[in-house]
Structure I
Amino acid sequence: MKAGMNMKKVLIVDDEFLIRFTLEEGLKDRGYETQSAETVKDALEKMKTFHPQVILLDNRLQDSLGIDEISTFRSADEEVQVILMTAYGSVAQAVEATKRGAYDYILKPFDIDEIDRIASRCIGQMQDRESLEFLKGKTQEFIGVSDAAMRIRRHIGLLGKNSTVNVLIRGETGTGKEVAASLIHACSDRRDHLMVRINCGAIPEHLMESELFGYERGAFAGAMKTKKGLIELAAGGTVFLDEIGELPLSMQTKILTFLDHKKFKRVGGLEDIEVDARVIAATNRNLEHAVKQGEFREDLFYRINVMELVIPPLRDRREDIPALCDYYLKYYNGMFGKNITHVDPDFMRELLLYDWKGNVRELKNIFERCFLFCQGDVLEKHVELKRVDWKDDTRTGEPFALKDLRKGPISLDQEVSMLEQIYMDQALKLCGNNVTKAAALLGITRFSMKRRLDKED
């Protein structure tokens, strides 16, 4: 990939000026670097200097069909990914587009948020591949003084010594499951080989087999040469299946076969490829429940759950917060070139009382924001920490915020705004961050939803 690791470059190919302009401006607002072209010829010229990661390609061009030009762009740069846009979509056409090498398929009238989501996912996967070389020998720390933290470090050491056993790491989002997996790998005799992270929830189902197992030259249109899959890249090392609970059933069978035999076939291949790689899986889902619901194979569950490592949420090990604060003080002092010596005591008190729904990842993000604004040698509070008393809503099983009026007056407008934000966050999560669908779920217009979201920002 020619573009920098942190760059997000998109080339828009459409013969309608208004669409090119709308897409360019919308994507720029979301942090992309963009260029546009009216014709395929113009686009190919711009590729030579712009080096886009993603091409948004209209299917109805003046001189040709976009679906016929996918291979043209992939031949010019085999790393570039093409997202096809069309107003005349069908399931058959979508299947054909992916067969010809398209990453995904978007119907007009398009939703800029949906395009942003797909493009970000695509670029993220490309960057993951580009980053593999930096994972070799990478070590981190599991910070904490609690009994739980010390237990986890002991188990990491034991699991590292046995480098063949499969491991399932459980815990809420942000608790440090990937850190634990990296440490198990670093403690093992596989440390000199790669640990390859595969986010099972981020790869589109129609691309998952080729991403994990690779493909042979000519396996499909756009397959210009044989390409190794992520599992093959981990030969001798470790495969980290993050969010394994999101793995489609169609792929669960293939993963189970690999676990049983350590062999697989590339897409379009005839020969078995044998790979010696340890598998560590992680999830924040209740897999036992998923098995009962028919969403996860029981035999795969038992195959990955040979050894289990449970990481408790940060709110259940608050004594680790000061140690984590010390760690991130050193970390961000080095990153920002500052010399902040300690956390303001009042701020520390709030950190200890905070609910930490985002766990250690949320603490890390808060420290980064505070470092950006801090001018002296004391880390002061530059974010609003909303301490909430969480109660159970027996009707839905979901938590909601309820303040005790006996403790003093409240701002009703503020509390209503917070509840509104909770509902919007839940709707966006359920709808895959599609604003239009989330608005429909809440019974409001897309414009009203956008206005409310912009107000929160």
Structure II
Amino acid sequence: MMVLAWFPGDSVLLLAAALLAGGLALGHRAGGLRLALLCSAGLLAAFAAPWVRQTVPDALLPDHPLSRLMGADFVWAFGLAFLALGLAGQLLHDPLAVKLHTHWAADRQEAWQRLNHRLGLVLGGGLSLCAGWMILTLTLPLGFLANQIPAAQPQQDPLSQRWAARLYRDGSALGLTPVARWLDPVPADFYTAAEVAGLVYQNCSTNNLMHIRQFRSHLLGYPGLLDSAHHPRITQLAHVWTTNTFFMGLHQRTNLHQLLAHPQLQAAWTDPDLSAQIAQVDLLDLKTYLQTGQSAQYAPHTLALQGRAPLLGSWRLDASQTLAQFKSRYPKMNAAERTALEHYFQELAADLALSFSDGTCYLEGRAFPERALGQTATAQRENVSPRDFLPVIPESASGRPIQLLAQGAWEKKPGGSFKTHWKWGTADSPVSLQMFPDRLLLTVESMRGEKYVFQRPRL
């Protein structure tokens, strides 16, 4: 049957033809009575498998985190139950056949044989259709996931994965997917999670590094994921750097089997605290958010109805608006200083993200000033005295990796403002935040009250 994976035609129709031919041949040879017992065993096994699967030991399953989720335990449970019930049915066959044989008069034995063969053909055909249905059902999860994450070199995928992927594509083309899911042992959330994984895979495999960084920030900025996103195991997986072998696997479109076997992914998958956090995420809302940039669960009116702060989610530094704040703060800058400050804010804005979960504020990027940019003027020039303050630009941070710079619990203050406290590098400062309809104004209180403007990111 595996050879059908290489046939240059429709694999589902070929599979159906092969199963039907085998079923008819089996029915003609075995007879209706034997096939009736076998069909009964299969039906009972299908109903018993959901309970039996809980007893299947891990030693019988493939060694990767998704084996149970994709129904490998159900396959074993069904197979074992079918084997046991099938053997029991065959033990009943001979005495039952003798009883039925003697029930028919001698002159009607030939009629009984014809009936038995014809019934065998009907049941053999029905059994082949049920077998095809079962194969489509059990290969559906792996096939769906494999099509969401198409490898750059699919010929390197395991044969079972290629076979499942092809069956899913051909079955979908024939409109058989809804039928296959009638007995699907996999939770419905699996398919939404697979679609989210596909979006991550596709957006990380582009050669546009800026797009990858923007998508990463967008993904990790989803309010429901924020606390999980800053878990050390997720931080390792999401690190956009050539030393991150998991990210490079995504970027190079490594096959699904190798990605699932990655030690860092397995460690994250089996971490109980992280799994508990991710289990709370609304995957359907996350998928919509990644596709459209809109979240129904975290929309302003929804948060207002729930009594939650409207600043939840991710914000990006607005370089031009922040520059305007500094121009107002330090009006005696000359053109060169303004240009240098503008370039610095543009460099920060490329990767600087401010995000809020229900309890914690996170600042992530390559760098954030550890001192006030306004320093006492040292150069003597017209209209500038030693008492004036002029911006002094820190060294470029372009060579640094993106990292978590600071975090702290935040609270709402009277008047609608918010407050947190950060420690980053050598800096330590209270930080106040004020929301406006289209922006967030951040004030670093111990750094001469310098202000930074953030806006919601756009897709």
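Quick look at the values:
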read-out	value
Structure from which 15.9 was derived, mean count of other Cβ atoms within 10 Å over residues 222-229, options I, II	I
Computed 80, 43, 34 for Cα extents along the principal axes in Å, for residues 158-421 alone - originating structure among I, II	II
If percent of Cα pairs over 36 Å apart is computed and equals 39, the structure in I, II	I
Answer label among I, II for the case where helix-only ellipticity at 222 nm (-39500 (n - 2.57) for each DSSP H run of 4 or more, over all residues; to 500), calculated from the coordinates, equals -17000	II
Winner on distance in nm of label points 7 Å out along Cα→Cβ at positions 86 and 382 once structures I, II are ranked, highest first	II
With distance in nm of label points 7 Å out along Cα→Cβ at positions 190 and 214 derived as 3.5, matching label from I, II	II
Which of I, II leads on distance in nm of label points 7 Å out along Cα→Cβ at positions 206 and 446, largest value	II
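Quick note: the coordinates plus some simple rules give every number you see, no bench work behind them. This is a predicted model, so every value here is computed, not measured. Cβ atoms are built from the backbone, for glycine too; each structure is taken alone.
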